[in-house]
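*Asks:* Right after this note come the structures.
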Structure I
Amino acid sequence: MASIKVNEIADKGIIILSPKGNFVGGDETDELREVIKKYSEEGNKNLLIDLGDVLYLNSTALGVLISAHANYSKREGKIKLCQLNKNLENLFVITKLALIFDSYPTQEEAIKSFG
């Protein structure tokens, strides 16, 4: 089972999720969906997903990110990504998701971008 580390920057209202491993539509992807849903339902508006330890996302995992993005946008929230490896970066460019998601090289830069 993949584990998703969660950090909170309370004064900025930012939740940072740090998933680990390959997200190929199994339990790990369900866990990611559930964790995002939990914070969404609690009214979180600033979600940062640190993909530094994620090697692979399949279409199911991308779907989780896309529906999370739609949910946050509807509630005037933001989801940002950081530390994508080259493969993930290429994947986001090819799938045009790079146009939807703001992504940053480091967690610090991403956190600053929430303003």
Structure II
Amino acid sequence: MQEDLLLLDKRSQGLVHQFLPNEQELARLSEFFDLYADETRLKILSALSISPMCVTDLSRILKLNQTTVSHQLRTLRNGGAVKGIRQGKITFYRVKSQEISDFLLKGLEQFT
């Protein structure tokens, strides 16, 4: 498309070009949203936003298979959303930052 055919003014065009994410940033952003695009992971994150828990507690309280919980926790940990703190033989998981809990709440607010 030729620029002279755009209805958008030159200043706005410049802002779009200046602030549009590059390919690498778009890939990272896509990975970020992909991490939160799974109901099981959202359920785990919501529970961990309330209290740190071990795999067994998460499995029981959320009524999920322990293997499923472990797999999803690994994905969340690799994505930087949760971290584990080992206490003896048990690892307790928690949401890595308050911003993640806030992100979940903001998402829920869109439906109320």
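*Asks:* Computing mean projected area of the Cα convex hull in nm² for each of I, II, which one ends up highest?
*Replies:* Going through I, II one by one, mean projected area of the Cα convex hull in nm² is largest in II.
*Asks:* Now for a different question. Going by distance in nm of label points 7 Å out along Cα→Cβ at positions 23 and 39, which of structures I, II comes out largest?
*Replies:* II
*Asks:* On to the next question. Could you tell me which structure in I, II was used to calculate Cα extents along the principal axes in Å, for residues 63-102 alone as 31, 17, 16?
*Replies:* For Cα extents along the principal axes in Å, for residues 63-102 alone, the value 31, 17, 16 is produced by structure I.
*Asks:* Additional query: Tell me which structure, out of I, II, gives -12500 once helix-only ellipticity at 222 nm (-39500 (n - 2.57) for each DSSP H run of 4 or more, over all residues; to 500) is calculated.
*Replies:* Considering all the candidates, the number was obtained from I.
*Asks:* Comparing distance in nm of label points 7 Å out along Cα→Cβ at positions 7 and 31 across I, II, which is largest?
*Replies:* The maximum falls on structure II.
Bear in mind these aren't lab numbers, they're just calculated from the coordinates by the rules spelled out. Note that the coordinates shown come from a computational prediction; the quantities given were computed from them, not determined experimentally. Cβ atoms are built from the backbone, for glycine too; each structure is taken alone.
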